[in-house]
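So, here's a batch of structures to check.
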Structure I
């Protein structure tokens, strides 16, 4: 395999869909009460503000699979970073529920050697990128000998 770097940002599609669905539902309910029609603009204003907040939030969450290891960044104001070298990776997995498959999303879990719990869980990643990331990590894991 040629050297490959993959950077994946979290997807906000589930959140966007939920926000729009609730805005439509509230709008339909409000439309039956004529006196509340003035609230329609406020409902959609709040929905747009929520979508923008989710968009900004999602761009602060990414995972990068480089040639040496995995870099993770979470947060915009309170930033947390994590670096996992491939030789420390014990297991990598991908979980996809039915709902996530419909939305085209996946969850990646990465276990490292010497830890009882899962080191990294990244949710709401685009499915195609998650599959590619799992493939990259598995190939990199095979290039390091096990110390058992």
Structure II
């Protein structure tokens, strides 16, 4: 029969090595290590074969402090705002159609402005014709197509 292997002699995977390297990078962020030390220890981490080798790399590091609360992490997430379109099929269709319409409108207005400026005279504002599909989209939205339920 084979003798049981001690936990410190178990082989480690790349995922284990990556976790230890992440721990070392966090130690640099909080000032427990210098960059030079990180480089040396990262080489040891990626050369480690056993759990004991990995444990030796972080043995002298104390516990990490809790992450600091920043203004970005304290503010509500973007998902907390109410959505403009619902997550239903109608909402997805309205989102796509509105995006396409807005892009076409912008291209038309920029082209019209460039032609008007290039010729030096006011040309009939053909982008007004693109407002019709926008009015249809707005009418559908007001009628409730793609609008999130309150």
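Just so it is clear, none of the values below were taken in a lab; they were calculated from the coordinates. Note that the structure is predicted; figures quoted are calculated from it, not measured. Cβ atoms are built from the backbone, for glycine too; each structure is taken alone.
Here are the numbers for this structure:
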| quantity | calculated |
| --- | --- |
| log10 I(q)/I(0) by the Debye sum over Cα atoms at q = 0.09, 0.15, 0.16, 0.19 Å⁻¹ derived as -0.39, -0.82, -0.89, -1.12 - corresponding label from I, II | I |
| For 1.09 (Cα Rg over 2.2 N^0.38 Å, for residues 15-54 alone, calculated) the corresponding structure among I, II | II |
| Ranking I, II by FRET efficiency 1/(1 + (r/R0)^6) of positions 31 and 103 (r between Cβ atoms, R0 = 35 Å, to 0.05), the structure that comes out highest | I |
| Entry that produces -13500 once helix-only ellipticity at 222 nm (-39500 (n - 2.57) for each DSSP H run of 4 or more, over all residues; to 500) is calculated, selected from I, II | I |
| Ranking I, II by FRET efficiency 1/(1 + (r/R0)^6) of positions 63 and 87 (r between Cβ atoms, R0 = 41 Å, to 0.05), the structure that comes out highest | I |
